[in-house]
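Next up: the structures, one after another.
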Structure I
Amino acid sequence: MKETNATDNIKVGIDKINFYTPNHYLDLVDLAEARGVDPNKFLIGIGQSKMSVAALDQDIVAMAANAAEPMLTDNERQEIGLLVVATESGIDQSKAAALFVQDLLRLSANLRAIEIKEACYGATAGIQLACDYVRSHPGRKALVIASDIARYGLATPGEVTQGAGSVAMLVTRNPEILAIEPESFYESRSTGDFWRPNYSTVAFARGKFSEEVYVGMFEELWDKAQELGSANPESLQALLLHIPFSKMGRKGLRTLGNGKIDEADYMRLTERFEQSIVYGKEVGNIYTGSIYLALLSLLENDESLKPGDRIGLYSYGSGSVAELYFGTLQPGYTQRLDAQTHRAMLDGRERLSMSEYEAMFSAELVRDGSEQDLGRSDHAANAPHYLAGMKAHERQYR
């Protein structure tokens, strides 16, 4: 549990939020039929319907910049003192992805630019770091971007839980979307439920074990928060959970059923959870950004929420780190949202055939220092940034 101090009385949190996903997707019915699986195993059993697929030119840096670009004013680009890119799809063992993003977004040089890695938990670490930074630096803002491409390999058990996308969040004092409470509940333990060695381009997972750890850590943190008065179900209008696929979030939420909390509270949280997975079911697993895509999905698809409503967020990263924290919706938060643009982005994507998907998945960047020019896969106005190619082992962004 976080220690409190004088700065805890300062209201900080998410002032702006936006997301970007590549303009190609695979329909999971097509995937099921190609793999000889009943489509309902994916649509109902996993709880997903589509997954975004990233071409080579839309790597995590390009997606991160595309997510943040539309929401930043010229003044904000100068006021940002901390830039955090959270990812488990890093492009370099040394240089932070945040430095590439800083350049593309034309941010001031007067900032700290770092990359955070801890599986799917990284963005929450970034949010908490950003809140602490903003509390102690009057007049400065922080930009946190979660950007990932989930890859498990063709015809593998995890193939259906792939995806790609980025969520950008501006953290400020007196935020206009979500004020984040300074007290949170967290736990870390070394587990072998999911990992990707340096030599592998795809992840490895012990799926059933990972679900057990995910659910177990949620129950422990919920009980601790409830014991200390932070997780009163009657005070929560929504509870968001990390969703690598929607069924996993449901499993965590179901632990509150069977009389653990009042039926009315459980039904309210369950109904709101369904609104939080609308976008994720169409985008797929975006690792660090999954819970924040859920936040945006909830805010843009649930018209019954109102300012003053309290929301819980359970973040989990395999390996494993988990955190449960809370925030309150602010007056006028709906004015910061753009559901129409996000829906148009999702509906405007190009549906891939299985052969197109497999070719896009299998494409690789050169590794021998030779030059490689990439075509631009997304010409939409909301995707101005892209990876143009490789030259002398360096990525060339435009």
Structure II
Amino acid sequence: MSDKEDKKSYFISSSKKLFTNKKDDKNEHYFDGSTEIKFDGSTEEKKNGEVKAEFEKLVHSQVSKIINQKYDDIVLLSGAGSSICSDGNFGKTVSQIAEIIFEKMKNKDGLEVSEKKARSNVYSLSELANKTRYEEVDENGKLKGDFELENFISHLIRYKSFAPEKGRKKFEKSLNEILECIRDNTTYDYDSSKLKHAKVINTLSRKLKAPHKLSIVTTNYDVLFEEAAMSENYTVFDGFTFSEKPVFDEGMFDWNLVREIPNIHTKEVEYKDKVINLLKIHGSLTWEKGEDGQILRKDKESIEEIDKMVMIFPSSDKYAQSYQTPYFALFAKFQELLRRPNTLLISTGFSFSDDHIAQMVIEAVKNNPGLTLLITDFNIDQTSKNWQALLDLMEANHPVSFLKATLNDDLASYLGEQDEY
């Protein structure tokens, strides 16, 4: 291939590499491994259309071989990318949230008098950095090149435990303002015209036979999956009791909904369809810590005190926090799902940058021969250490494959419409 190339992978497995490449002629070239897909057409436009259609058919065919096997269990692992859609109204990356925080917590210099007074009860970012001796924010409250929001929040949370009494309330209010900003920028209402959560839930649920049910594991705080499931009349087992005031009870995941078949000659039962598990392993906008230590589920509008929210905020201490209640129970359930035989795990919008989750998946692939993994993302040509570890497992002939797709764009098509090809 030419030195001047723009390679983009669409599907990768141990036996198949499907990618495009823009070379010197600036045209998109389609490859099946080392072989370029070519057709003779009456016009250049027709030829390119035929090549693209054949390429897409090959990608769908490879995904179909994985998806259309008979699995006992299917697990969907969803990260921040699953809340993002192309119009920009849903989903924000950590870096985007960081920029919002920097703008909100900017220095007071240059502000109008009224604005200065309104901001006098909280510290600016540079004041927080100076007060806590954090060195990755410059004197103007701007991030340095190597600034990481997760590390900064972890630094502030650790400082909170030994902050001096003088200025403590102002410090806590400043920290809460940052956390509130994260909460407010991860709160969305489900919109079926833009989001495809419901379509993915329907497609995957239909592939399972009761009593097995689809399990969705998400790191997101938002309630898009709950609202999507509700719009399709699903019953969601999210670890909370079916009571007027739902309380977290990890045993709820092991239950199902059944009814007796009205026949005196049989004791068979019928399982209710449209039932899913939902494991929110980093917490939720709708969870609150009660006075007695119980975890309650409420309407997101009714939870206002940031200290009572049950959410693992972006920080470098996420691994340690996962050992606390209720996260430990949720992670334990996720591990149990990964150990089951004949299971398909699909990831969407999850970059595998969270080491504590990535290592769980990597070890499961190594130790469970009955686990098949399909990793989907908007870009599968990634180089992080965990991503590379998964690529290495694929090359060692473990059942790991990579697909360029996103939940709110083309993933549903790959999962449920392969039969058209």
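Given structures I, II, which gives the highest value for relative contact order in percent (Cα under 8 Å, 6 or more apart)?
That would be structure I.
If percent of Cα pairs over 17 Å apart, for residues 69-172 alone computes to 63, which of I, II did it come from?
Going label by label, the one that fits is II.
Just checking, which of I, II has the largest value of distance in nm of label points 7 Å out along Cα→Cβ at positions 221 and 285?
The maximum falls on structure I.
Supply the structure label, taken from I, II, corresponding to mean projected area of the Cα convex hull in nm² with the calculated value 18.5.
I
Ranked by FRET efficiency 1/(1 + (r/R0)^6) of positions 101 and 205 (r between Cβ atoms, R0 = 25 Å, to 0.05), which of I, II sits at the highest value? Present the calculation step by step, with values, prior to reporting the outcome.
Working: I: 0.35; II: 0.10.
Of structures I, II, the maximum of FRET efficiency 1/(1 + (r/R0)^6) of positions 101 and 205 (r between Cβ atoms, R0 = 25 Å, to 0.05) occurs in I.
Kindly point out which one of I, II the value 1.39 was derived from, the read-out being Cα Rg over 2.2 N^0.38 Å, for residues 53-244 alone.
Details: I: 1.10; II: 1.39.
This value belongs to structure II.
Only the coordinates and a few stated rules stand behind these numbers; no lab work does. Computed from a prediction, not measured in an experiment: that's the story for all the values here. Cβ atoms are built from the backbone, for glycine too; each structure is taken alone.
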